[in-house]
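Values quoted throughout were computed directly from the atomic coordinates according to the rules given, and no laboratory measurement underlies them. Just so it is clear, the structure is predicted and the values come from calculations on it, not from any experiment. Cβ atoms are built from the backbone, for glycine too; each structure is taken alone.
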Structure I
């Protein structure tokens, strides 16, 4: 997930404990009601589950639009456990790994009172393809999906549903190890059949979760209220999912992150979604650590992508030179010590991670590689968004490129539109830029999908480096067909090294995030999901 921004399942006993604790949030001891006010330095990319692919969007819709499966409302490893949501149980998977059978819970309703139907799932997946979602790569292995995408078929033949029984059968063209996790992503959160195949952010669809979005002003604000069908119907049918404590939630965009901090201190806002600005970290940590503030881990990689299809970054020596030229210590200072240096794709808590260092900081080596490559085109555009400290990191990167002999221009884009702009391959001067990636699900395939050449698309492109190496593409597909185990983890570790030998990215850090709330929020009860950040159902007032 492209975030500020995307851990393995624990034992059954630990998972049950974690889910139980999440459920305890609905106890009578909590102060119920009132309005929770939250702020984001950038708005969501979309308030449309089939289109959103940012942390802001996924966090905002986690408790609004439910897939057949979802992730447990818990922290750490327990929060990576896939549990049933709209489905009665986890899928029954055939011995060959290509058939998934689920059953929709009977009696579920959307927030507008209309029934949820099994056929809505098929319509949702088809809508995913119709809107050219960035989530397409996760579902193209469904039988008939490619033909539907190319206009050769009117429906996806590999999904069969029965509204009378609630049965849903999904046929895959090949086994897919992470498919259960992918079924738990918001990309396939079920919306009514007939939902228009265009961005619904201005008028979000009816919800199935405990909250519904009742007002949306794109780029400025959005608000929720309790889903009127939740307490009476859906909550009883999905008892493992929490109902939340507040009656309303008001979200707004505050483009100055220092202002966000001040509003938390004054009690005007109850939670800021974003990490603290670098120049306020020490102050907040000193005053509020353990009572209103704490750092939280994330499975994330921060990096600079380089477009491998156009000069100068079509030369691997140039890309390797960039990796050698970056100074991890400088980037750690820019991020106020809240990143840990890295030079690889997988973050430390992801299965398959094995630490290596192909590109120790060595300016002389970088200069030698540039001299060997001798690129004719030295005019470079560096893309970034207007959020600190990421814009400062990009400015540092610009300076590094200039010192290597390039003429680098910094192009800063409003965060609300950044990923839409750089994800459109027709955007002029897409040379290189900043991005971060957080786990969509706890499987290494999730990270390598961002470098799979078969995933390059004209819009909502996730392979920003546009690397298309047939050998590496094939290895991604081969591993994706297998269930994850020690042997596969070793192969993913080797794949990490093989990709970094090509150097399509210049990774520089794994980020710690932060939870900062106002003094009237019950700090100890807030759940930080490893995928969805702050869990809105866990916020309550003391």
Structure II
């Protein structure tokens, strides 16, 4: 009897230990694994999802909002014309390798991102720093808004700009700009951020392991300057198919599944073990671009014809369960800066055929439509969406062969003008029209679309320098009117994000900008 009692106690203890062990690990399902853990070069959602747990920005967003809050900087201020910004740094913070976070570390990272000739920029080893280039306008001496970084003292750094940028703190809150340990970068060289080495930041979680094709494993940083994470172990798994992600969530293999397909919504809502987490149709846009280096997309009437050929409302119903909103332009519905008379092109196949005839293509033409074959909030069924758009084009005489390739190649090729037509999306880095207008129609427009309109680029650049929202709004309205007329690209859908969590998971607050949120406040009770 005593032996039986002892055995029962042991089994009970094992059960308790197993339950405690399970509650110590939070498993998050993404649509793919990171491309890199070097934060400055992380420009895809999965890379940013993981790096933001390891590294930290000078400026943060308050959880669940787009409101700025102190991060590694406790305060900041700009001069009268916003060409000089001073940041006061949080004291007593160390990187996960034990080295100090200070003004020299801030300068090191900003310089390596900004200066293509910096020995730690690693441009020749494939680093592109797309986020930096998009937001800052280029690299040092070639369009960058950042001229110099000055170390004032150990806890104060000054950023001198080439032009006025009134929203610089919001830019620095973007997911690309988490600070890495200079010592770790110098030691690893161009291998920094790879699966073998991971990355080293100041954040609540530190890198443990990256199993290529499977998962990234993190654990709590015991020396974190803030509160310890609610869950000691954090695992990110890459599962490309949304239905498979949901199946693993329902089976208990995942605790959180990100960016699930609207087509599975009823399945989620009917499961008592799951809670569905929505974000409103928001700070994002999917789009169809036409690169004018590829004939006949150098013909404006052809581009207009494509705009009339696409049924956005049909796409919204078929692929997004009616959630979200058909786009009138690139700006999210709740942002200011829209042009009142721009409402987007209506679905009108007959008008599209007429324009093609006027352009000299009465029988249509053949082309290619490229898409990124990874599901996301903006493309829940990327191949299906590409096929549907190809069918719309076929209805008006345009035969579009759909093609795809790996993401790293896609990133280079679409900017090089290799795709006649392509589908992409954008989730906001910060809640300001500039993050859409300058990104799409600033200096990079000639690379994105082969479209060179110096007046539009000048207006997009000028708007960044104006302190008045009304003055900026007028310029944005002019830009959007010109874009509507010349049609370098077609804004398609502003999507609603759909995530799901298992019963017992608490503290998960969705990111209104569409990115995976910080996970240190998420707890798991079973």
_Which entry (I, II) yields the derived value -7500 for helix-only ellipticity at 222 nm (-39500 (n - 2.57) for each DSSP H run of 4 or more, over all residues; to 500)_ = I
_By the measure distance in nm of label points 7 Å out along Cα→Cβ at positions 62 and 422, tell me the structure among I, II with the highest figure._
II
*From I, II, which structure was distance in nm of label points 7 Å out along Cα→Cβ at positions 262 and 382 = 2.9 calculated on?*
I
*A value of 22.6, 70 was computed for Rg and Dmax of the Cα atoms in Å; which of I, II is the source structure?*
I
